[in-house]
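Some structures are shown below for you to check.
Each reported figure results from applying straightforward, stated rules to the coordinates on display, with no laboratory input. This one's a predicted model, so the numbers in the text were calculated from it and none came from an experiment. Cβ atoms are built from the backbone, for glycine too; each structure is taken alone.
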Structure I
């Protein structure tokens, strides 16, 4: 059985991560290959425990099989935390309480804010979103900018975010300060969503 790493994970896993559960025809169109090749790769990935198949019932037509990532596959995407980081945060909370955790995240946010503001300085609203997406993409969030805002398809600190939700609150504040715009988070990975989606009230004009 092949042991994939982050560097050599099959592209089909990236497609499922970016777009969510998909059937074979949709995967074939996105990848630009024939459905038979997709089925062959899915069979291998299912055997390796990286994808799972389910049934999607539609309003019109017959039910269709859809494929999605497993927890094992999620581990192939960037993970910017480890058991040590989570353990240290738990110990800090136990010894010094939630207020110390808040101060820690606030300090981290202030440091990031300086770097983000430098990178976005002098840019238009659309350019700021594009640059923010590039920064977050490099940090492992699989981020994309569009006319509505920012979407992050992966959260490399999801384990921390689920146990310490303050990190997500400060992340939103970081984006708003760097962009100079108020954002609404409409989807949240740590709360069970497929992506973290940040929307600005006014559409962004991309030239």
Structure II
């Protein structure tokens, strides 16, 4: 059963923990994996759950406190509207079939709720690199996955072709400098996922000087 904890919301300037030992958090991270979208189903998080998860997601590293990201939530009938936007964008491509359009319309219907995370770099007078701002949007996506899992919801971070389609970006109101960092599909796992193959860290980890 998904939980709805009474979470703290620290005020500006309020002391917060530099570190907080949590075996539960470590265990969650040790076992966390994305739920394949094919097995995400109803029920989905309620509006209050989504707002709480997004609030947690926004507590991501953010150099100079720019907030270079924003969120758009699709639930209920809004998912059908998103599917029509996908289909219209697919139809604008020269090579497409009716099956392609039907597939595009169905993409947002794979879960009860979707959070679109938009990377929205800020024109910062202190010249915070855009790359740093885009990394912050990626951290928001990962935070969202962790917050969803800790709240009892299955989740998957997906881009697919709509995230890179100019027509989709235009219809969804993105500016020229914004990009879709991902669509986070949220709901309940119809079946439990199994562990996937993980990268071999021996090929990717170096302790400098050893």
Structure III
């Protein structure tokens, strides 16, 4: 059991450090030697856990992006309204923020991460398809949240649910990726969600 835990910890450490290096330098600029040096392990040890860098990058993306968003969306109950959806999306974003804070290099921000995501989704169609499925699921949950709040008499009836759902789902993509370290603060996104929600409420 103890040996299994050590192996699990080592694997998690490899994923964390690889993600940090990929975000900082770009996937194509990180060599196996860079990973060995950063982790202080032999090449054989690295290949014991991951057959190649492609598998390692895919594992990083699954751990830091796909799985957290999947968990956030799966936790949204059927009768959820807009408030619950905002809570779910902010929880997902804060999981990313928490992950960035575990990196040794504190200069890494969401701009680095966005660039890495673009690279990964371009290079691996299977990963891009997973991300697209999650985006569609999020969009559908926004539609349902709008419908639920309309039925409850909490928001206006004269809105186009499809268009407003798109607006909510695009809040994250409109974040300025050139703000440097301040990108660690996702409060601007919460404010955007809240302002959009406010415009829909019945006065």
Looking just at relative contact order in percent (Cα under 8 Å, 6 or more apart), which of the labels I, II, III belongs to the structure with the highest value? II
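If helix-only ellipticity at 222 nm (-39500 (n - 2.57) for each DSSP H run of 4 or more, over all residues; to 500) computes to -15500, which of I, II, III did it come from? Mind showing how you got there, number by number?
On the way: I: -15500; II: -10500; III: -22000.
Corresponding structure: I.
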When distance in nm of label points 7 Å out along Cα→Cβ at positions 49 and 97 is calculated for structures I, II, III, the one with the largest value is I
